[in-house]
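Some structures are shown below for you to check.
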Structure P
Amino acid sequence: MFRVTIPVRCDDIDANGHVRGPAYLAYADHARWACVQAAGIDPAELTARRIGPVNLETTLRFHHELTPGGEVSVSCAFEWGTGKTSRVAQEFHTPDGTLVASVTSVSGLLDLDHRRLVSDPGAHWRALATRPELLGLA
């Protein structure tokens, strides 16, 4: 499972003194892109092939308060089916292992010319990846 550590920035904090919801979504996006790049995929190659990832649904669940001055570890676990979409499950943990949030997403690959989801997105990712196991495609 892929994991990246992200520092909690002061501008990620809301008026109540904890991390605001949109910051969690930005952390999740950052972790997914870091995972894709660690798998050996160059975003420019996606553009050259006229495909791009799209988020179709995102669910954010808060489990414990995350406050400023530390860091959070964000995981990515991809789940592939037989259709045009995939799921990504992400967990956010503090350094002591406390689960603070989880994000689940439904994603697809968009054909940038025809504005439709491509069939079998896993095959496209696998063709581009040098480390497909990071994307759950081993």
Structure Q
Amino acid sequence: MEMPVGSSTWKGTWKQGKGTISTESGTLPAIPYSYASRFEDAAGASPEELLAAAHAGCFNQALANNFGMIGLEAKSIETSINVDLQFVEGRPTIAGVHITTRASAPGITREQFDGCAERARANCSISKALKSEITLEAQLID
């Protein structure tokens, strides 16, 4: 399996600079972002917004898979993710992530639904990534 690739460019200072966020697939083709789009509700993307969208998609597939594991099929799943971005000691910090989901799976009991949703929350790959080790390869160029 190929590893998905995301990339970003940046020029300038933290608050006055600007950059782009892209995906190798072209789904996000050099979307602009800045301090203002990230922290001041200006037009443009933010890394946390993209993380939230990825997490919602991952959660939905995990929930559908969990339904399938008990012989059921999702009629619909709608999920939103709120990333609680705060400044802690002057640094942007993800303080938490809240998942809100609404789903329909004919024949499911409340107990089954709760179990499937909890497994999706704990085990979708984005949830796991938020707890994983992060490695780094850094190269200084002139």
Structure R
Amino acid sequence: MDTVSLKMPVTIKAKLTEKLKAKLLKDLDEGIERAKLEVQQIDIQEKRVLQENEAADPTSQDMHRMNAIRQHFGEERQKRLDYCEQAAARKEETEKLVIGAEIVQGTLERQVEVHIGDDMRELMNVEVLVQDDKIIAIRG
């Protein structure tokens, strides 16, 4: 056997334009706002659920259930707050990017026919460069 077909990664990069930068910043802002709204909804739901489960004469089991409810809502709230923090950091990094910079958008797979003697490093390091949704370069 002299050849075999393999799946290889392809890095997708985008050349930063004003349009792309504005879209990235808008997406981050929307994500932060959505997470803030979710935190408010979590606070409202937590109050409602705690009121529904409030007993006039709480037992230790009731107290345990109330603590579990608080913990659950606290974890959900923290996930959103962590996201906001990470998104704010990404937004700050994005604002500093220079127009024309190449940013990694993700990775896809491609089917490659490899032969004896092929340079594996060359086959592995393939990039597709995109500018405003148009492929402008394929690098190997």
Compare FRET efficiency 1/(1 + (r/R0)^6) of positions 60 and 116 (r between Cβ atoms, R0 = 30 Å, to 0.05) across structures P, Q, R and report the one with the greatest value.
Q
Going by relative contact order in percent (Cα under 8 Å, 6 or more apart), which of structures P, Q, R comes out largest?
R
Starting from the value -0.58, -0.90: which structure in P, Q, R was log10 I(q)/I(0) by the Debye sum over Cα atoms at q = 0.14, 0.19 Å⁻¹, for residues 36-107 alone calculated from?
P
Assign the value 60, 34, 28, calculated as Cα extents along the principal axes in Å, to the correct structure from P, Q, R.
Q
Quick check for you: by distance in nm of label points 7 Å out along Cα→Cβ at positions 20 and 68, which of P, Q, R is greatest?
R
Entry that produces -19500 once helix-only ellipticity at 222 nm (-39500 (n - 2.57) for each DSSP H run of 4 or more, over all residues; to 500) is calculated, selected from P, Q, R
R
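Here, each number is a calculation from the coordinates, and none is a lab measurement. All figures in this text were calculated on a predicted structure; none of them were measured in a lab. Cβ atoms are built from the backbone, for glycine too; each structure is taken alone.
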